[in-house]
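In what follows, structures are represented as structure tokens.
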Structure 1
Amino acid sequence: MPITQIPDAEAQCAQLANQLRPQVGPDTALIGIFSGGAWIAERLRELLGLTEDVGSIDVSFYRDDFAEKGLHPQIKPTSIPFPVEGRRIVLVDDVLYTGRTTRAALNEIFDYGRPASVVLAVLADRGGRELPIAAQYNTWDVTLAEGETLVLARDDAGRLSWRLDHE
């Protein structure tokens, strides 16, 4: 079934913030998976009124397909500017698909310490799981056709939007 309408990513961020708000406490920290998840985590920080900086993870070195794909040319350093130990972590990504990126992010988080809990928040869940991973917070269940990819973009003003790419 082809996508007939792509939602407003900014409105989705507000919706995700509303879902998270009752669960956010003083021990909650946000970590976004680079790049789209990091952008969303920053937006959630603003919308939730959190004062602590968000963390960002580039999972390139933790991917189980690293040997096949090699390094992404735009690799970014991981930055987790707070102690992970005992914290409630909200792991944020733009699109959940096979679960492999999420697994890699969890491995990296645990290298920084043992959090009290980790929940996953995404804007889009496209199914197709290869690992037993699910988002606790999600704003859009979407099915893509073969060769289609969802890409989250950020303009110069920082506004987020979706783009549907065809391979």
Structure 2
Amino acid sequence: MTSRVALLMGSDSDYPRLETVVKTLRDFGEEPIVRVLSAHRTPDEAAAFAIGAKKAGIQVLLCAAGGAAHLAGVIAAHTTLPVIGIPMDNPPLGGLDALLATVQMPGGVPVATVAVGGGGPMNAALLALRIIAVSDDSMADKMEGFRVSQHDKVLVKDAALQERLNS
């Protein structure tokens, strides 16, 4: 099976906070390519990966980085594929620096950006799956099932809370 999603991270130390990306993608039947590539320490390899991604069958690139967070922009500069930036909540600024770096791409170099920390990594995976679902009816059905499941879980939790409050 060809991987349609690649997860790139600037440092392997980010992986524990990115495992939810891999889990979410696998839950929907997508086996991602996962790599450590740095915009600053391996710029040639990062560019080569981006340039070859479309030919390799990749449809969406997820790029996680902290601090200066240049990875998503470097990747986006070398491809026409959708790029989703995941700003990592690293010290000393708690991810504000990474968020600002990721959302401040110059015109002509689009990078979608998800939240810092928390649900950001999972939302990056879900956004990648929604992009794939535009041209894949099977994935669209899975995404609709997920949306309905979230809806139903909230109603069950609400019913349980109402019962507890009224007891």
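All of the numbers you see were taken from the coordinates with simple rules; none came from a lab. For clarity, every value in this text was computed on a predicted model and none was experimentally measured. Cβ atoms are built from the backbone, for glycine too; each structure is taken alone.
Hey, distance in nm of label points 7 Å out along Cα→Cβ at positions 38 and 142 derived from one of 1, 2 reads 3.4; which structure?
Details: 1: 2.1; 2: 3.4.
Here the read-out was taken from 2.
Which one of 1, 2 has Kirkwood radius over Cα pairs in Å, for residues 62-117 alone, as calculated from the coordinates, equal to 10.7? It would help to have the intermediate numbers written out before the result.
Numbers: 1: 12.7; 2: 10.7.
For Kirkwood radius over Cα pairs in Å, for residues 62-117 alone, the value 10.7 is produced by structure 2.
Given a value of 29, 20, 16 for Cα extents along the principal axes in Å, for residues 30-77 alone, point me to the structure among 1, 2 it was derived from. It would help to have the intermediate numbers written out before the result.
Details: 1: 41, 15, 14; 2: 29, 20, 16.
Answer for the origin of the read-out: 2.
Name the one structure among 1, 2 that volume of the Cα convex hull per residue in Å³ of 134 was derived from. Show your work: numbers first, answer last.
Working: 1: 125; 2: 134.
Going through each structure in turn, the value belongs to 2.
So distance in nm of label points 7 Å out along Cα→Cβ at positions 46 and 158, computed for just one structure, reads 4.4; which one of 1, 2 is that?
On the way: 1: 0.4; 2: 4.4.
Of the options listed, only 2 reproduces it.
Once relative contact order in percent (Cα under 8 Å, 6 or more apart) is calculated for all of 1, 2, which comes out largest? Intermediate values should be presented prior to the final figure.
Working: 1: 24; 2: 20.
Across 1, 2, relative contact order in percent (Cα under 8 Å, 6 or more apart) peaks for 1.
Please compute distance in nm of label points 7 Å out along Cα→Cβ at positions 94 and 126 for structures 1, 2 and give me the label with the greatest value.
Values: 1: 1.1; 2: 2.3.
For this comparison of distance in nm of label points 7 Å out along Cα→Cβ at positions 94 and 126, the top structure is 2.
Suppose helix-only ellipticity at 222 nm (-39500 (n - 2.57) for each DSSP H run of 4 or more, over all residues; to 500) works out to -7500; of 1, 2, which structure was it derived from?
Going label by label, the one that fits is 1.
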